[in-house]
Structure formats: C-alpha cells, structure tokens
Structure I
Amino acid sequence: MVDADALKYTNDLMHLPKEQVIKTSDWNGYLKNLVLKFPQALGDSILDGLIRFYSEWDKVEKMIRFEPDRSIAVGYTNHSFLSFTGSIKNSKIYPFVKFNYSGNDWIYTNRIKLVCDDETFEFDSLKFFTHGTADYVSEYMLMVYNVSLRELISKIIESNETIIRFYSDPLYTDFVVTERMKMAMKKFLKTIKALN
C-alpha cells in the first residue's frame with residue numbers, strides 16, 4: 001500500500017524535532033498563522049498535538065478542521081477507533097470525541113460500554129451516523145468534549161487496557177484502544193488546553 005497523499009508531497013515537507021513532519025504548504029497556508037499567535041511553548045504544544053491528526057483549512061467557514069490521521073499506516077482508516085475531531089476558529093478550539101466502529105457488516109450501534117482497567121462506563125440511547133463502501137462500513141458518533149469526558153479520556157490514556165464495546169442487541173463488537181491512539185490523544189489534550 002502506498003500513501004498517495006504523502007507521496008505527492010514528499011518534496012514539500014518540513015522536518016520538525018522528534019522526527020515529525022508537516023507539509024510546507026499546510027504550514028504556510030494556515031498553521032503558521034495559528035501557531036505564531038502564541039508564545040513558543042504554547043505554539044509548540046498546539047503544533048505537537050495537531051500534526052498527529054489530519055487537518056485542513058476550510059476556506060468557506062474560515063476554520064481549521066481536524067480529524068483522525070488518514071494515513072493507512074496509522075491505523076484509523078477502515079478500522080474501529082477512538083479519537084478527537086472538530087475545528088479551530090479564531091484561535092478557539094471546538095473538540096469532539098469520536099467513537100468509530102468499522103467492520104465488514106453493520107451492527108447498527110445504539111450504545112457503548114467502556115471497560116477501562118477495573119472501571120466501567122456506559123452510554124445509552126446514542127445516535128450513530130453511518131458510512132459504507134464496498135469494502136467496509138463505519139458507524140460513528142460524536143460527543144462534545146466537556147468536563148466529564150475529560151476525566152474519561154484521561155483514564156483511557158493512563159489505562160493498561162481500554163476495551164470499547166459497540167452494542168446493538170443482540171449484536172456487538174469489541175475494540176481495544178491502541179497505545180498509538182492514547183499517545184495522539186495525550187498530545188492533543190495540550191492543544192485543547194492551549195486553545196481554551
């Protein structure tokens with residue numbers, strides 16, 4: 001598999017510390033305007049979290065939109081995941097937590113249960129959106145990132161294991177949150193804090 005998007009911009013990358021890269025066009029197009037408004041430490045935190053996600057400039061709404069990384073190697077595309085998504089407008093962030101089930105067939109999720117080490121969290125009567133192709137289907141929901149979710153996300157990041165069960169009685173499927181997803185969320189919490 002080749003990441004066509006990365007291949008297209010191979011000659012147009014900025015190399016950052018810790019072996020991170022961003023597209024020069026993204027930096028010049030919208031990231032620089034955001035990051036340089038803040039003192040260096042805050043700007044570094046914003047950039048360190050944001051580059052772990054796919055982001056783009058929405059010219060119509062004049063905002064940065066961000067969502068889970070689309071690179072095949074990262075493991076979000078065509079897979080179940082937990083991540084942040086949302087937008088940044090006028091240097092203020094509007095984050096959501098995205099719970100996404102992906103698989104070969106629909107389960108029509110309407111509730112989820114999280115087992116985070118020894119603690120259990122349940123969310124009922126949920127509205128999931130659907131998206132499907134010939135190869136896979138996705139069911140996802142967005143929760144506004146607020147104080148109660150902040151505590152849950154912190155527990156997930158620090159957990160040894162977090163299992164998310166997507167239910168639609170009698171069907172269900174389980175997903176284990178990966179260390180890579182935990183790290184991306186942990187870094188992005190600094191971005192959220194800097195932009196609140």
Structure II
Amino acid sequence: MNSIEKFFLPPCSPTHLPGEMKQSGERPTLHLLRRDLEHLYLQENESDASELQKHRAPYLASIGILTGIDLMSKFYSNSAKQNRKWFVEFLVDIGELQGSDAEFLWEFRNALHHSYSLALKSSQNIVFTTEINGLQWHTLKAGNHVVNLWGLKRLFLGLAKKYSTKLATDRGLLAKFEVWYEKAGAIFVAGEEKRPGFIPESL
C-alpha cells in the first residue's frame with residue numbers, strides 16, 4: 001500500500017487491517033480518527049433517522065471532525081505554521097467552499113477546541129443541531145449560524161474523498177503530502193514490528 005491508501009483507509013477493526021499494517025504496527029492518524037468517530041456518530045455510511053436517538057457525543061464528534069480537517073490541511077500545506085491560512089485555503093481549494101464559510105468553520109473550530117463552547121468572535125449567535133433534517137452543515141437562519149452535525153460529517157468525509165482523489169493527479173500536492181506523512185502520518189503500536197531502524201527501549 002502507498003501512503004495515500006494508508007492515510008485514507010476507511011475505519012475498520014484492527015483484525016481487518018491489511019496484513020502489512022498488522023505486521024509493521026503502522027496506524028495512519030486519519031484512519032484512527034475516523035475509527036474513533038464511529039463511536040460518536042455511528043458508522044460512516046449510516047444516515048437514517050435512528051441516528052438521532054443513537055447519537056452519543058455531538059460536541060466531541062464535532063471536535064473530532066474539525067481535528068480531521070485540521071490534519072488534512074497540514075498535509076495539504078506541509079506546514080504547521082499559519083494554521084488559519086492553510087485551513088481556509090484547504091477548504092476553498094479542495095472543498096470548494098465559499099471563503100466566508102471556510103472562515104466561519106475556522107472560528108467554530110477555535111470555539112470548540114479552545115473553550116469547549118459555542119462562543120465565537122462573530123456578533124451572531126450559533127445554534128448547534130443534530131436533527132436529521134437534510135440541512136447543510138452551515139446555514140444562516142434568523143440572524144443565527146446554524147451548524148448541523150450530520151452535514152458536518154458529510155462535509156468531512158467528502159473532503160477526505162476529494163483530497164485523496166486530487167492527490168492522485170497533482171504531483172505538487174503529493175510531494176507535500178509525502179513529506180508530512182513521514183512526520184505525522186502514522187503512529188506505530190507497541191508489541192509489533194516497527195519502522196525500520198526503530199529500536200524500542202522495552203517491549
């Protein structure tokens with residue numbers, strides 16, 4: 001498997017991982033995040049009304065989604081600096097979002113990540129909903145920002161698909177992705193073979 005196939009590997013249990021990943025202990029970070037998110041918003045392919053009753057942790061699910069977008073934007077830019085710039089640019093370039101929506105998503109990310117709240121710099125209020133109502137992830141209604149969790153989930157999974165597709169045809173993006181994958185693309189679990197040259201202190 002190449003690094004793109006590994007990084008965008010859909011969620012699965014460790015027993016269903018490809019053999020080479022079982023042997024090496026390599027666990028791509030986006031794969032792990034998507035696997036964890038399934039414990040919060042059910043399986044990625046589930047989108048029926050029963051989700052409303054089964055939903056477990058909407059704030060944590062949203063934080064996880066935004067972390068995933070943040071992670072992909074770093075691979076997109078090959079930079080850990082100017083987070084806002086690259087986060088917004090990734091959403092506009094890969095996700096084809098309007099600049100205003102991308103900027104709002106950055107503010108929403110900061111509100112959840114830094115204070116676990118819905119407090120934004122914007123003068124408008126924010127309403128968070130988990131209703132199964134077909135809403136887009138973000139709408140303006142009666143002067144309020146309305147964020148729909150299921151729309152946010154669809155946005156995140158759509159971004160992952162669009163980004164992986166673009167990496168297959170854009171050599172410049174791929175070169176930056178490969179560099180960042182070496183830095184932060186995977187972790188290696190204990191008790192299994194490791195990256196070549198890795199010498200553990202203890203097992």
message = Quick check on the output: -7000 is helix-only ellipticity at 222 nm (-39500 (n - 2.57) for each DSSP H run of 4 or more, over all residues; to 500), derived from one of I, II. Which one produced it?
response = I
Origin of the derived value 4, 14, 21, 24, 17, 12, 7, 2, 0 (P(r) over Cα pairs in 5 Å bins from 0, in percent, for residues 78-149 alone; candidates I, II) = I
note = If distance in nm of label points 7 Å out along Cα→Cβ at positions 126 and 182 is calculated for I, II, the one returning 2.0 is structure I
inquiry  = On relative contact order in percent (Cα under 8 Å, 6 or more apart), which of the structures labelled I, II is highest?
reply    = II
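Values quoted throughout were computed directly from the atomic coordinates according to the rules given, and no laboratory measurement underlies them. The structure presented is a predicted model; accordingly, all values stated were derived computationally and were not measured. Cβ atoms are built from the backbone, for glycine too; each structure is taken alone.
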